[in-house]
1. Going by relative contact order in percent (Cα under 8 Å, 6 or more apart), which of structures 1, 2 comes out largest?
2. For which of the structures 1, 2 does the calculation of Kirkwood radius over Cα pairs in Å return 15.8?
3. Where does the value 1.00 come from, among 1, 2, when FRET efficiency 1/(1 + (r/R0)^6) of positions 98 and 138 (r between Cβ atoms, R0 = 35 Å, to 0.05) is the thing being computed?
Structure 1
Amino acid sequence: MVNLYEQAYKTMDDYHYKDHDDVVDYIKWLFEHNRDSSLIILAIKDQRLIGFIAGDTYYYDKDLEENVMNIHELVVDPEYRGIGIGTHLIYEFIKRAKEKNKEKGKKVSQVILWVGKENEKAQKLYTNLGFSSCKRSGKWIKMKMGIL
């Protein structure tokens, strides 16, 4: 996951960890920060990792003042972008998060994520999926989408 993260962010200097040790620590954090609600899904083709999504199935958002699904990271290998892998990972994340929440008797009505304000390709993907901008903070845009 570390190598894929570094490769995927190679051309986006402002939106990622640059130091290898920081990337390693961040990937560990994705796995360990909240074991009760964390969810990581991998996209694998021919035994090669080509994408992943990581987030929390149940997360209290102070801005929205409610519990939501929170996508922390969506990474797709540059060789495989534009063919629906990111879309599939988002839909699969939402589906599995709903299942996990239902098992625990929890319910959320929104999913959120943050995207770099200069990352227009990602913004377009999220907008096409139904996300809308709800907050700006420095170089970041917070987006949300209602779910049933």
Structure 2
Amino acid sequence: MAGTAEAKLNALGIELPAAPAPAANYVPYVVSGNMLFVSGQISVAPGGTAHKGRLGADMDVAAGQAAARQCAINILAQAKAALGDLDRVARVVKLGAFVSSTAAFTEQPAVVNGASDLMVEVFGEAGRHARFAVGAPVLPLGVAVEIDAVFEIA
């Protein structure tokens, strides 16, 4: 085995933050049977630093990918809070992504690769997942990206 999920995060220089608290009347995750559903996570890093803006206006694809990667880090923080150990993740089943973008911007899938690539880096083949990536005119707090996730639990 190439290593645990947390060892892979450490090798990537990623320290998971405390799982972000919900911003409204919902829970950050739900475990149902052998499935974990993580609520949408926005592109805010520890300390409140946010990846804000709109793709096609004041952000390019690389900046959007960094925002999507931060969403994925926050998703993993929620998964760890839910499961206690990321090695309980059997598979990343699906990511659903919203990208704040102009009407002319059509590279939402490339932006969301920032999150998808991290899932594969951390979980290997089990990190490959189904996905959607759509544009939205505005997202909460003016962030660039919001992503939710579904995991299968071992």
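1. Working: 1: 18; 2: 34.
If we compare relative contact order in percent (Cα under 8 Å, 6 or more apart) over 1, 2, the biggest value is for 2.
2. Values: 1: 15.8; 2: 15.3.
Going label by label, the one that fits is 1.
3. Numbers: 1: 0.65; 2: 1.00.
Here the read-out was taken from 2.
Read the figures in this text as sums done on the coordinates, not as results from a lab. Everything numeric here is computed off the predicted structure, so don't read it as measured data. Cβ atoms are built from the backbone, for glycine too; each structure is taken alone.
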